[in-house]
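Laboratory data are not the source of any read-out in this text; all were calculated from the coordinates shown. Here the structure is a predicted model, which means the values were calculated and not measured.
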Structure 1
Amino acid sequence: MATALKIYLNCDTVDQPQGSTAVDWVEMNTTLDKLVFSQGLAGVIADGLPWDEAKLNQAAVLLTGSEIVVPKYFLASNATGLLDEIHLAGAQDKQYVFCFEFDGATASEPVLEVWDDSGLDSVLLEVLGAGTPTNSWYRGICTTTSSPGLAAWVGTKLAGSTASHYLLLNDSGGALGGAGDLYMQFKVVIPAIASYSGTASPVMVVKYTTN
């Protein structure tokens, strides 16, 4: 049987591994749930509140002409219709934030990529650099073996599958020899030159092969 993957998000304020007692790790429904990156707004877009597109627009990050690190990260649950804040995500020196749980060995090192859509063949969205991956707003850093080291971590600009624009989730340690958890930290950094003020729904994908 092929190795299966589950994705968990730490919706707690405690930086402890997935499965830790009394830490609120939430499994993501990768078909129906969404990740939301927002300015946040009390009573509108906040932990435990219902969400819809109008509310997301009301709490959108406003462009200022300066670089902006998006401050709030949420899991938008399809099952409950509520937001779960991913409290430790973003510009923080936290290790256990996004967890990728594999139930067996892999034949290649799992990698995380970000694309325009489920076709996984273009990175033309403004948030992914409008075809230039080095201008992507999305940044990730592998935290499987350690935390980022500082809150102002740089990480990898994620866009497509070209060199240096995808994330090796086993910290360049190669394929998994058996079941295990891999981790990353993630943030959205809007560059000072950004002029795009619409909405975008890129697709994150974890790729790996099995024997």
Structure 2
Amino acid sequence: MIKVVVFDLGNVILPFDLYPVINTLSTRSIKKDTILSRELFRTYFWTGKGSYLDYETGRISTDEFFNHLKKEFALEIGFEEFRNVWVSIFREDKDVSGIVRELKSKGVRLFVLSNTNKMHYDYIDCAFPVVRLFDEHILSHEVKTRKPERAIYEEIFKRTDALPGEVLFIDDMEKNVAAAAEMGIKTHHFKGAADLRKFLSAEGLPVC
């Protein structure tokens, strides 16, 4: 029996697109041509290296991250403009949010487990009230570790007495799902709201 359902945020509840950030920053770099800059930024953000990794795991502050980014890529951009483009990448999948609300209304215990950073999450918490429905928020920048590292999944069991087989973890990335499954956690590789709804229903969870 599933006692706790753990949702990823990005590209599950909140689809996102990093390319507006990549495109904006690539045009503000004074040391690289635009095409090369786009590829550098794409690699930097998608692979999670350097100061981005440090920021996502809470090892550096927002100011330190911004200043490092400016220096590393020779950016001519102010903080407010950067913040505006940095946080504007998200939208809400209303169908998935609907599933979250149904589960919550039936008394299912809900967790968020997300690789994220302070700037993004401060914005998400303000802009998307659905995240406030969750009982626990396991955020990489707060717990100082990230998926698919084992330590972030262990945070689930610090916050519930449920056994691994009583926890369901939902994520869009196969490597994150695989890491959870290795710990005995029941998993679902997210491919869309309709598929998720069908899966939850088959598991006996209260969705229509």
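Tabulated values for the structure
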item	result
Which of 1, 2 leads on mean projected area of the Cα convex hull in nm², largest value	1
With helix-only ellipticity at 222 nm (-39500 (n - 2.57) for each DSSP H run of 4 or more, over all residues; to 500) derived as -15000, matching label from 1, 2	2
